[in-house]
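S.K.: Next come the structures, one after another.
What follows draws every value from the coordinates through simple rules; no lab data is involved. Note that this is a predicted model, so its numbers are computed, not measured. Cβ atoms are built from the backbone, for glycine too; each structure is taken alone.
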Structure 1
């Protein structure tokens, strides 16, 4: 990528070492770092960056970065500089170009899309999708302050119990997405250290608002008022999190608006909205899976209990982890989901909530404004 985003929210120049824009933020100029090598020994140029971004603009690519690059009207190389012209000004562009989908590849990766050739501190040695990926240190990486291990192996262990056992036995050196319910237990081990940082990740239940019965706003409001968010933070996250508020932005984002009133659990209001919706009383199916997010099944059951207390017939259907993200998420109208978040608000909305977004989580569509 041109940039990484540091934990404090600042930009860390990687392939781009300088940038500037016109006052209207429509034309951006990025100075490409000299001497950066791809893993195949080829020297990285501004033309490679252009080719990469053009590849992501291809509608047939099904790129997750489509919402970012579709605002680009023109790109050109001027020596070691990349110039990008946008259709509309966007002051967040450098942050958006830090998106993990936008790994710069030689010639845009068009000739060898599966080769995995990049310009980062590690290169791909082997890749078995859904099983493991092995990286080896790239000796010619320009920054000697990173990439100290000779080899890194990432193993996919979907079962939380098995992952924890692997950590405790020393079979793996570290794991992510620790189940909050066992965080204190792991912290008590003399050989394990728990690292916690505030992040932009979200655990959520999404409704397709173009599909009955969720095309009824009163029913959606009933369900929003029927979820006890604080109970979930306490029981599912072990207090290691914060309450959501029906939008995908939390205090980890810059310019977060903390004056927006927190939506509270209100079974009386939920019952009123449910009655107003005219729903026929048939079970409302919420689909989830153990791997949807940490504690997803327990969270769904808590949701059902609080909704049932408001007279809303919410029923939980547990799906297998295998195929969940292909067969349930973005297919079924009401299901558990998880997002890592994005560096800035605009990118999060553009990726998952814009009417024209490829990953429009809720199938929201506004014909007049194509915005959420």
Structure 2
């Protein structure tokens, strides 16, 4: 008789002990070794195993020493926490390097209630939209429901997203930007695309929005997509229209999980607001807020909290630090002053040498102004901006 195992059960197979995970195929066992990591998981078909898969058992040590009740309780807690990932309410809990606030679990609970998660998270700045989206992604990966994903974000956020995924959620993602794509493609066979070779990616929206790249990305796009700064993808001018066409094409696949993030869902443009909601479901593009059924359906896909909404309820957790500002003068040393003077001279030269009409001169002015702002922000920002300029 074949044993039936469920998620969280300990089994012995192939000469070692495993913990059972949710299985993607009926009749198969999805196992992770007790002493291994997520990369060591495997699928096992019990009927084909030379030795039967059986419940794991652990004998007491031969010379088991006497211990205190406190030591036994500590050992019990350690065992329970080590198996929390396999049998707890959130299987991703043991994989997190961050302790989420209670309110940050709300989008995760909303996602788990939907057959195909389509969420617009419009929480205020500082509430933790990145953490909320990462929690959803990590949970679906650990449940075996998402093998690949893509995070689409503005180019200046690519490095931040890549770092946050690795440091907070233990997910290694490949950054794909205009500067890195060519280097990555040179390592691939002719017939293989970037998104076939790298299942976990953080992609620059400016790189992927062009019609040529958009179509190739749509063909290889994973079934889990996160869009940061989603409000910047629904305008009507050319750049934003290209981004919207990209997301609209991805949203047509009704089985694709889509999590969009923005702190400003409504910027005063009613048409852009409607286009944003239509990515969740075309029926939300009508913005019929007078209809009770419309509001009830939308509430399952849309969450928006301001800081003031959470401060009273979460005071005991010190959810938000008190913002204090002060001015502190400082002096530049000679080398730093010479560097700033050199950048200023370069920017003046670019603007003065610009030929063409008013539009060209204006673009040169704003481009050099952005460069000077980066140089004045921090050494890291200065280095990144100057490298891009070169």
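S.K.: Quick check on the output: 25.9, 88 is Rg and Dmax of the Cα atoms in Å, derived from one of 1, 2. Which one produced it?
M.R.: 2
S.K.: Match the computed value 0.95 of FRET efficiency 1/(1 + (r/R0)^6) of positions 97 and 249 (r between Cβ atoms, R0 = 35 Å, to 0.05) to one of the structures 1, 2, and report its label.
M.R.: Numbers: 1: 0.95; 2: 0.55.
That value comes from structure 1.
S.K.: Now for a separate question. Which of 1, 2 yields 4.0 for distance in nm of label points 7 Å out along Cα→Cβ at positions 185 and 209, as computed?
M.R.: 1
S.K.: Which structure, out of 1, 2, was helix-only ellipticity at 222 nm (-39500 (n - 2.57) for each DSSP H run of 4 or more, over all residues; to 500) calculated from, if the result is -12500? Walk me through the numbers on the way to the answer.
M.R.: Numbers: 1: -6000; 2: -12500.
The structure behind it is 2.
S.K.: Name the one structure among 1, 2 that distance in nm of label points 7 Å out along Cα→Cβ at positions 129 and 225 of 4.5 was derived from. Walk me through the numbers on the way to the answer.
M.R.: Details: 1: 4.5; 2: 1.7.
Of the structures listed, the value fits 1.
S.K.: One of 1, 2 was used to compute distance in nm of label points 7 Å out along Cα→Cβ at positions 9 and 353, and the result was 7.3. Which label is that? All intermediate terms of the calculation are to be shown ahead of the outcome.
M.R.: Values: 1: 1.7; 2: 7.3.
Source structure for this number: 2.
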